[in-house]
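Next up: some structures, all given as structure tokens.
Just so it is clear, none of the values below were taken in a lab; they were calculated from the coordinates. This is a predicted model, so every value here is computed, not measured.
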Structure 1
Amino acid sequence: MASFDLTVKYAGEGGEGVISSGDFTMKAAAKLGYEVVTFKSFPAEIKGGYALSQVRMSDKKILSQGDGFDILVAFNGEAYEVNKPLLREGTVLIWDGPEGGDFEPEFEELEKRGVILYAVPMSQLAKKEVGAYITKNVVAMAATFELLGMPIEALKEEIVAKFSRKGQEVVDLNFKAIEV
């Protein structure tokens with residue numbers, strides 16, 4: 001049986017749900033039985049500034065956070081620029097595109113390096129389909145879970161655990177973001 005050891009890095013601006021995306025992913029992965037190690041970096045600003053949340057998941061014991069990432073979920077251009085030098089062959093880049101984000105990756109350069117590219121219109125889907133831009137990170141997480149083959153139900157369970165105290169309307173809004 002093949003071993004599973006993967007690191008997802010969510011990166012973007014503070015206040016975009018970068019840190020909570022990592023937390024949701026970490027909790028869901030742990031409940032699915034994976035060993036998990038996380039690393040977070042918060043900006044000094046209350047809103048704004050570069051933030052990251054990195055989650056390493058494995059079916060084996062994890063001894064460190066690792067030396068890179070396998071999937072980068074770039075919420076904005078700054079996150080892409082900061083991490084672009086770290087994108088290597090086989091790394092997946094998920095970004096807010098093809099419309100709605102503030103950047104487009106250098107397709108030709110990245111494809112030559114063997115980077116796998118996935119445009120997910122996070123902002124557009126959150127604004128137009130869900131009706132709430134604040135759910136952009138939930139759209140991104142759902143795409144990441146699908147790519148990983150992780151059950152969406154695990155994400156939904158974490159949404160309920162986090163938001164049920166805020167009311168069913170908030171839970172339903174986040175479920176809508178998962179399903180778009």
Structure 2
Amino acid sequence: MLLEGLVTSLSLSGELNLAPMGPIVDEAFTQLVLRPFQTSTTYRNLKQRPCGVFHITDDVLLIARAALDRLGSIPETLPAQRIDGRVLADCCRWYEFEVVTCDDSSERTRLEAKVVHVGHVRDFIGFHRARHAVLEATILATRLHLIPEADVRSQLKALASPVDKTAGPREREAFALVCDYVDEWYRTARTSPG
């Protein structure tokens with residue numbers, strides 16, 4: 001199963017990176033298969049330091065900000081327990097992992113990792129239609145270069161309905177962030193030469 005969340009990783013110099021990622025996980029959550037693009041900071045960090053932390057969170061605003069490069073600053077973190085890494089202070093669960101195999105034969109590297117420690121900060125709030133809509137809108141916004149604008153606009157319009165009906169303030173802010181990002185991306189694409 002593929003599970004959306006956030007990965008923290010460290011560079012050799014100790015700089016923290018936070019990135020959204022949807023690893024494939026086994027039912028027992030003992031291993032993860034991460035598939036970062038070779039151009040990503042997460043890929044570089046995990047090649048240099050083959051360990052990191054995968055976080056389960058219900059904070060879709062944080063996921064949207066991380067996915068769209070709108071973080072501003074990294075949220076508060078704490079030291080990991082078993083690896084040289086950082087844990088988000090406000091997450092639901094976290095999974096410290098060590099990379100055991102790396103396949104660089106395609107653009108998206110396949111990193112197989114074993115979970116070496118699991119932690120819990122707070123309970124997952126539960127299923128929430130607006131959060132799912134924001135998550136889908138965020139993923140859509142990372143693929144603007146692949147999908148025709150009319151399709152993107154149509155999907156965003158459909159995703160707005162559960163946000164309008166069920167969102168709290170953070171979900172509304174996250175959805176607005178995604179919509180603003182999409183508008184800006186297309187505006188820039190139309191005015192850029194080539």
Structure 3
Amino acid sequence: MSMVNLIDVPAALPVAAYATDGEGFISSYNLQAAQLWGREHTPRSQKWFGAWRMRDAGGRILAPDQTPLAVAFREGWEISQADVILERPNGHRAWVRVHARLKLEAGKVVSSLVLLIERSPTIEDEFQREHLASIVASSQDVIVGKTMDGVITSWNGGATRTLGYDAEEMIGQPITRIIPTERLAEEAE
């Protein structure tokens with residue numbers, strides 16, 4: 001199947017898809033793409049992507065000319081997978097893997113077909129956990145995690161420096177071990 005045929009049919013694809021012209025303006029898209037973006041567009045009214053805002057996997061807002069498709073057009077290479085966060089006007093964010101095919105004529109991009117595969121929420125959860133874990137680990141502040149029953153589950157370097165106990169000594173111990181006697185009643189509340 002030729003690239004021309006593919007670019008003419010984003011509406012027939014079972015995943016969010018859109019086509020662009022040679023300048024990167026969206027020429028057509030399917031219902032799944034509109035739902036993912038949280039809005040609809042008239043042809044050629046949006047360049048590079050249809051979402052209200054795009055962020056990189058770290059959460060930083062991407063300028064339109066820094067989005068994966070814009071870079072692909074500039075460099076002349078296709079996108080096999082680029083992970084981004086699409087943000088809707090209502091603030092909802094969706095983790096998406098971008099795949100794009102470029103149609104080239106005489107070395108110049110004349111059109112593209114872009115597929116947007118929404119990622120599982122567990123990917124976002126995993127990223128958030130890793131991000132928070134790195135903040136906790138690098139913080140100079142005392143950060144101690146505990147269960148509802150008062151058992152210590154995490155202990156960072158700030159806690160070791162300030163309180164003098166290593167994580168190995170404290171994880172699994174009752175939180176009351178580090179609470180001053182005169183404040184123990186507060187923990188019971």
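Out of 1, 2, 3, choose the structure whose coordinates give volume of the Cα convex hull per residue in Å³ equal to 168 when calculated. Mind showing how you got there, number by number?
On the way: 1: 117; 2: 137; 3: 168.
Structure 3 accounts for this read-out.
Given a value of 172 for volume of the Cα convex hull per residue in Å³, for residues 87-158 alone, calculated from one of 1, 2, 3, which structure does it belong to? The partial results should precede the final answer.
Numbers: 1: 90; 2: 126; 3: 172.
Checking each candidate, the match is 3.
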